[in-house]
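Quick heads-up: structures coming right below.
The numbers here are math on the coordinates, done by the rules we state, and not lab data. These numbers were taken from a predicted model, which means no experiment stands behind them. Cβ atoms are built from the backbone, for glycine too; each structure is taken alone.
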Structure 1
Amino acid sequence: MALLTPEVHSYFDEATNAACYIVKDPSSTSCAIIDSIWNFDLASGQTNTEHADMLADDIIANGWQLDWIIETHVHADHLSAAPYLAQRFGAKIAIGSNINTVQKVFGKVFNAGTEFQMDGSQFDRLFEDGECFDIGNMSVQVMHTPGHTPACVTYIIGDAAFIGDTLFMPDFGTARADFPGGSAKDLYQSIQKILALPDQTRLFLCHDYKAPGRDAFCWQTTVADQKARNIHVGGQKTEDEFVSFRTARDAQLSMPKLIIPSIQVNMRAGNLPPADPDGSVYLKIPINKL
């Protein structure tokens, strides 16, 4: 029996090298947004909703109904626009159930205080591994794929899988695993779960950094292509080989430029930290903790 083919509309943001998606049920008007982007200028501390508005305009223009705003993980390289979009459309915000692990780790890093609940309650829904939910008439399977972070999940919808920061394009490899709570061993095992999907499964990525020699950004590939050509895990590389390589490579990487604002906001489901008594909102910079 042929797999369902959901409509996937992609939106790439070169400023953060991030891709987000509207995935729509072909048999109804229902849709979901995966990994939305809230524009943030680090130098000025200014935010704007230009990227989120682009998605919202398309939803309104096409007469679609936004049911869900879902995250593959707590992003370290861009801020989530989930609360803004949820308010506009009355949609629910969701993430994997291991978000509480990330909140406990980074709540301490940023000294978030006793008012910061580390139980995922900022989100409307926490998905367990193997759980299913619906976007219109489409069934979505949730598969926990930790490694990059403890809370990473993959959403499988028919012949499409939204895999977060696990795999990049085959010529660029895989995501890092050295953030607090990350694990190269877990990442390898999660990647094997993704590569066990049918070869024709379309894989939609969170990022692309345009590998040397490639002229265009790309953020869609297939299981078959990843198994054959991924420079980090293709060709049946062993777990030990991958862990050794990934650990050595991660030790040479600098932190993402937006990790400090991104984590503080995204661990709160896209909400800013509480305002000070004067009504102003501030982000903390932890010294020598990352």
Structure 2
Amino acid sequence: MENNIDYSKFLNHKPEVQGFFDERTNTISYVVADPNSKQCAVIDSVMDYEPNGATLFFENADAIIEFVTGKGYKVEWILETHVHADHLSAAPYLKEKLGGTMAIGKYIVDVQNIFGKVFNEGTEFQRDGSQFDQLWNDGDTFFLGEIPAKVIHTPGHTPADMVYVIGDAVFAGDTMFMPDFGTARCDFPGGNAEIMYESTQKIFALPESMRMFMCHDYLPEGRTEYIWETTIGEQKKQNIHIKEGVEKDRFKKMREERDAQLGMPKLIIPSIQVNMRGGNLPLPDESGTVQLKTPVNSVFSKKGS
């Protein structure tokens, strides 16, 4: 991303932003709306999954539907920042109920190729991103109603991570967390700490006054309340992993040492299988039952806490 982009037209637009916190997965989904046109986007939705019984339900998505309909909004976009490893996406369910264009970064195909092999999905699993309506390139622009929006490719956590700038609001996905929690892990297949560092610098090139909304909050020690909004300026000054003055080698060393101590997310195996399909389940078997696979001693087999 170039530093000389004129963001004045973005800063002049302030979308309405409503977060929906899922305590089971520490995920925040967003409804972002143009108050003039009533057009809205849903970002990083959650389909509820109970792993002990392999049960799906839609408590989180239904809360979003109730909010959108109550406000009289029309869904224009259903956006994913990346293929999540900690929750299942409700994007197809929301599209069926509310309409909208499902979109993700074009590097979803890299994730599909990596995990198509891990799960031995065979030729019936399309690895071309066709499960989505729109695949973004780095730097693509669009509108939410009358509000200008831009897509920034921010790999490092995964190859496909995207940040959405919608008016004065930045939706960071898993690239960054709140300043007192730092940055996302980079040890998933296709992740890379050096590339993550470069992605954070793209974000820091945005105007400091822009609001920044996190995809997760994990309530770090010393804080008693979940929060998910900060600013670009606060991140640059206070982020415990990547604030201004932290050099790439220092960040890489910290990130790799920290990642080596982390266990895998509880829902990573079902989440990736569903999310690489755009939130759709695998096709039923001959008995009509949907099956999710559990690879043993695979890339997911990692000790730690």
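Hey, FRET efficiency 1/(1 + (r/R0)^6) of positions 26 and 66 (r between Cβ atoms, R0 = 25 Å, to 0.05) derived from one of 1, 2 reads 0.95; which structure?
1
Name the one structure among 1, 2 that mean count of other Cβ atoms within 10 Å over residues 58-65 of 13.9 was derived from.
1
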